[in-house]
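Please go over the structures that come below.
Please treat every number below as a calculation from the coordinates, not as lab data. These numbers were taken from a predicted model, which means no experiment stands behind them. Cβ atoms are built from the backbone, for glycine too; each structure is taken alone.
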Structure 1
């Protein structure tokens, strides 16, 4: 067996990949997006965070990290800088990825939804249900999250606000991709969303269960976005970004180990 200390699939030779799978037949798949994250964060925030969390988790648990996926199901569809694919297309892509991962020898897969929401969860969890039966893969579809929220709140003396492009996500992005943020452009008074107009919601919920159609319509119709006024002060607390990202990685690695051991 050829030794391999690499964790990124795209950096491995076929022999190194086989060796990594033989040791730990676990794959991490960061599922992100290209979408609006306010004026202060890059459009690839979800993918940058998810990839960093998966890489850190794999360093703990072992396994192989796939390149982040940008074609994702609808989220903030009408906001500038965002592109999406129909859930029908995303479900088909996920099903074929599961087939290919089983083919090369993986026994477990963690699908980390850096870009979350009902449409995204459905688009990856539904194919996973079928693939687990069809290929014998063990698949966990999760938005991640940290297991030590109370501990971190006590350590830093405050609760870090969640939410899209909010303090928690901004802090994780700082740790995942330092220098890619523009906190100087953040203005809590700028609540008007920059939008693409004239879009047809039916384009974006094709293949999605009817119960989630209205969620897509509501996201697309939204015109305002509220901000926490002290967002920048929160994310600049020394040590906070690194602690949040590492906590998410450790939590994910623990879930991955449990999945592989089932």
Structure 2
């Protein structure tokens, strides 16, 4: 009974920024559970690499180019994928950027706008486009990738723009969940700690920065992409059928202190 709740056979899933890192791990987890996975990435070569990784594990996947900051492109992709591949029942909004290290008073306008455009606007454009198709069918699950930075102010690096973007993603998650709950579409988010991916390499290669990160983490380590993908799989599956509007911290205890 319980393991069956994780069976995603027959369901379509789109993972934005799915060619590497957390996104690729999410694509792998959903594919292993039986979903038809589409890797959507702004870098076509990266999307193709992700598709090849899934193929090597015996999973068929689509790879498509998608710029999440272009609302018309997102609308077109949602319409085309739903029509061509059948219902897209799962959307993982993973595409994001993790710029860091600039003091608030020194942040350029284009820097602020770039981070908000990808992390917040991109999440909304995708949720709106794919969510509309889900609402029309009366079923679906959206999982947004937030961050513990949406709860706390990280130190010692300065990143007001990133923190604000992820806090907005969390509240967007709750807002969409409240609007869509009675129409069969669940919206949740995962808030990871520092995860060992290319986006966090800048900190892991800085001895002083990395020392603080580890000291602030009760588990005394950074996370792995598969640890976040496991939470995403849960939230996307029927095992989380009573959950919507939840922001699930996967932070090694970081926010306990």
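When relative contact order in percent (Cα under 8 Å, 6 or more apart) is computed for each of 1, 2, the one that comes out at 20 is 2.
Computing distance in nm of label points 7 Å out along Cα→Cβ at positions 31 and 239 across structures 1, 2 gives 2.0 for structure 2. When mean count of other Cβ atoms within 10 Å over residues 127-134 is calculated for each of 1, 2, the greatest value falls to 2.
Here FRET efficiency 1/(1 + (r/R0)^6) of positions 39 and 135 (r between Cβ atoms, R0 = 25 Å, to 0.05) has been calculated and equals 0.55, so which of 1, 2 was it run on? Structure of origin is 2. Assign the value 18.2, calculated as Kirkwood radius over Cα pairs in Å, to the correct structure from 1, 2. Going label by label, the one that fits is 2. Source structure of the calculated read-out (FRET efficiency 1/(1 + (r/R0)^6) of positions 15 and 87 (r between Cβ atoms, R0 = 25 Å, to 0.05), 0.95) within 1, 2: 2.
Source structure of the calculated read-out (mean count of other Cβ atoms within 10 Å over residues 47-54, 20.4) within 1, 2: 2. Can you say which of 1, 2 returns 3.8 when distance in nm of label points 7 Å out along Cα→Cβ at positions 71 and 191 is computed? Source structure: 1.
The maximum of mean count of other Cβ atoms within 10 Å over residues 23-30 over structures 1, 2, that is, the highest value, falls on 2. If you line up 1, 2 by distance in nm of label points 7 Å out along Cα→Cβ at positions 183 and 207, the top spot, with the largest value, goes to 2.
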